[in-house]
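Below you'll find a set of structures to go through.
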Structure P
């Protein structure tokens, strides 16, 4: 399969193949590309961003996962965000939902309110 590396601005077009648990990568200009491709094939992860209600306010709080979560858990993370309500005051980096959706990752505020 063809894959574009997003690890740096160069954007190398890589050929990636997986067979029997082994992943081979060609076309990358640096080791970051190989690591990115192997990660995408074996355990893809994504940062999740969104909004959480704030008790007593109309304006929502922007939040994100502290680190990327497995793609399979994104729906559960979004559902947990939809169910949550933050309490004021909130500072950037405050944990809004610890271990969101049992991922082992905290959901944190990205704005002060």
Structure Q
């Protein structure tokens, strides 16, 4: 039963913890735009995991559109919290954009790959 629920919940908790760590606790990566690709990937995977839960797991009564919107809102809340609680981190519209594009991409791709994710 938890085969589809647990990955989505664990990934959400992991994302929440990592994104709300102080910036000084995060490693430096010297790859151009790595941060934006990371934001995209994290929220793409988050969307895929929740859509996998919705499709194959115990009934999650939400549309794909609603799930994508909630994940985009979650990304926005994370950005606002970063700006509100830390002096070495800030709310970044481009991070929020990458989060949103990742979630939208997950919502678009999932129906096309869902048979592989069962």
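What follows draws every value from the coordinates through simple rules; no lab data is involved. Since we're looking at a predicted model, the values are computed, not measured. Cβ atoms are built from the backbone, for glycine too; each structure is taken alone.
Computing distance in nm of label points 7 Å out along Cα→Cβ at positions 12 and 60 across structures P, Q gives 3.8 for structure P.
Using relative contact order in percent (Cα under 8 Å, 6 or more apart) for the comparison, can you identify which of P, Q gives the largest number?
Largest one: structure Q.
Here P(r) over Cα pairs in 5 Å bins from 0, in percent, for residues 44-99 alone was derived from just one of the structures P, Q, and that gives 5, 19, 23, 18, 13, 11, 8, 3, 1; the source is Q. Of the structures labelled P, Q, which one yields 107 when volume of the Cα convex hull per residue in Å³ is computed from its coordinates? Checking each candidate, the match is Q. Looking at structures P, Q, which one was helix-only ellipticity at 222 nm (-39500 (n - 2.57) for each DSSP H run of 4 or more, over all residues; to 500) calculated from, given that it came out as -6000? Clearly, the read-out refers to P.
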